[in-house]
Structure 1
Amino acid sequence: MTDDAELNALIARAQDPSTSQDDRAELAKHVRPQVRAAVGANPEGPPSLLIRLAKDEDKRVRAAVAANPTTPTAAVEELAYDEDWSVRAGAAANTAAGDFTLSELTRDDDVRVRAAAAANRGLSAKDFKRCREDDDWRVRGAAAANPGAPEDALAKLSEDRDWQVRAEVAGNELAALVLLRTLATDEDWRVRAAVASNPSTPTEVLAALVADSEPVVRELAVR
């Protein structure tokens with residue numbers, strides 16, 4: 001077996017939910033951080049093992065643990081202040097993160113962390129407001145795509161200056177019918193394409209998009 005094949009086999013074992021806890025504990029000590037990260041990402045835990053891996057020297061392992069929804073909240077919140085952005089982003093995306101910690105992550109210096117927090121379904125209405133007013137379109141776009149976004153937040157984001165943000169609203173399955181109707185006439189064809197791709201878009205809106213001036217939009221609407 002080649003080195004790559006052996007590594008992939010070990011990662012697969014670490015990811016397998018049926019792997020025994022004893023075997024998983026051994027894999028958590030493996031010299032290759034990719035294997036330890038796979039253990040850290042496994043939702044089967046156990047919690048004590050995830051807590052130990054949360055202190056791993058390799059950022060990839062800590063990031064995997066930070067994003068794991070079964071990682072104990074205390075460990076997630078500690079990782080939310082990690083020196084590495086990818087670890088903080090993992091914590092920001094985790095629904096196990098507490099309200100205060102998640103709110104702090106929406107203020108992070110790194111846009112990638114703020115975007116991960118903006119996409120978290122557990123975000124409060126107050127923090128949604130902060131995210132939809134962020135200077136970076138990537139954060140606003142992540143908030144617009146969030147399936148837990150409040151209606152008023154989506155309404156504001158549907159008027160965003162950046163087409164990428166409006167397109168995220170247009171593709172959000174929980175977007176109100178009035179927003180989809182408005183975005184179906186957006187000046188940017190990519191926004192209209194997102195409306196055409198949204199499974200929640202009603203038939204009458206799709207019928208109008210079938211006659212769109214942009215071929216891609218027409219094709220998506222027909223599908």
Structure 2
Amino acid sequence: MVIDTPAIVLKSFSYGDTSLIAHCFSKINGKINIIVKGAKSKKSPKYPYFQPLSYIDVIYNSKPNRELQILSKVNFREYWPNIIEDLYRISLAITILEITNKTLSENDPHPVLFKVLIKVLRLLNNKLSNPKLLFWFYECALLKQLGFQPNLDQHDLPGLVLPDIQNDSSSSIIIATLLSGNIDKLPKEDITSKNSKIISDYLWKLMCYHFENLENIKSLPVVRQILK
């Protein structure tokens with residue numbers, strides 16, 4: 001079956017002397033692995049399309065039992081220069097991509113989460129929203145869409161004690177607003193250093209509890225400093 005879908009490149013790496021493998025989050029089929037033959041050859045224009053954070057349209061012949069899908073065509077869909085040129089924003093964006101890559105299963109569509117990811121990246125690019133809130137918003141959306149909706153009244157899980165959000169009313173209000181799922185109504189409250197630590201720790205403990213190997217994310221140390 002020929003698939004034509006928007007996709008975000010999550011990760012890419014060399015395959016052989018001239019080809020690339022790209023992990024992409026597609027709107028139609030969820031996470032897919034695409035082999036781009038000859039992408040690294042001098043005559044190929046495809047290499048720039050498959051760098052992390054590229055928002056592209058891909059056409060490929062989908063075979064569910066095949067680990068690598070073979071690319072037919074690709075075009076740029078949207079470009080986010082303000083993210084790429086800002087260390088603060090690119091660090092958050094790359095961590096979002098790494099989290100997405102590690103938590104999604106292959107060929108498991110999540111169209112709502114895909115839509116949220118695009119909105120978060122657009123807002124990171126336009127510099128009108130607080131980057132911390134956007135990062136936390138995406139964590140909340142990912143937990144919810146993958147079946148792990150946080151419950152603010154729950155203070156612990158088997159083998160895990162969570163920060164008591166209810167003891168800090170401002171942090172509780174911020175997280176409740178994020179969990180509502182409306183990215184157009186991000187919290188307006190001032191974010192103190194205390195808020196940042198509580199919210200960051202709470203959400204990240206939930207992420208690591210429900211998903212394996214997140215502590216191995218390369219960009220995480222930088223982002224933890226940003227968030228706190």
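Read the figures in this text as sums done on the coordinates, not as results from a lab. Please read all numbers here as calculations on a predicted model, not as lab measurements. Cβ atoms are built from the backbone, for glycine too; each structure is taken alone.
Source structure of the calculated read-out (Rg and Dmax of the Cα atoms in Å, 20.8, 61) within 1, 2: 1. Structures 1, 2 were compared on mean count of other Cβ atoms within 10 Å over residues 4-11, and the highest value belongs to 2. Computing Kirkwood radius over Cα pairs in Å, for residues 60-107 alone across structures 1, 2 gives 13.5 for structure 2. Figure out for me which of the structures 1, 2 the number 22, 10, 7 belongs to, where semi-axes √(5λ) of the Cα gyration tensor in Å, for residues 100-139 alone was derived from the coordinates. Source structure for this number: 2.
Structures 1, 2 were shown, and FRET efficiency 1/(1 + (r/R0)^6) of positions 44 and 212 (r between Cβ atoms, R0 = 41 Å, to 0.05) at 0.70 was computed from 2. Once distance in nm of label points 7 Å out along Cα→Cβ at positions 28 and 196 is calculated for all of 1, 2, which comes out largest? Greatest value across 1, 2: structure 1. Work out which structure the value 0.70 belongs to, where FRET efficiency 1/(1 + (r/R0)^6) of positions 68 and 124 (r between Cβ atoms, R0 = 35 Å, to 0.05) was derived from one of 1, 2. Derived from the structure labelled 2. Here helix-only ellipticity at 222 nm (-39500 (n - 2.57) for each DSSP H run of 4 or more, over all residues; to 500) was derived from just one of the structures 1, 2, and that gives -12500; the source is 2.
One of 1, 2 was used to calculate relative contact order in percent (Cα under 8 Å, 6 or more apart), giving 9; which? It must be structure 1, since only it matches.
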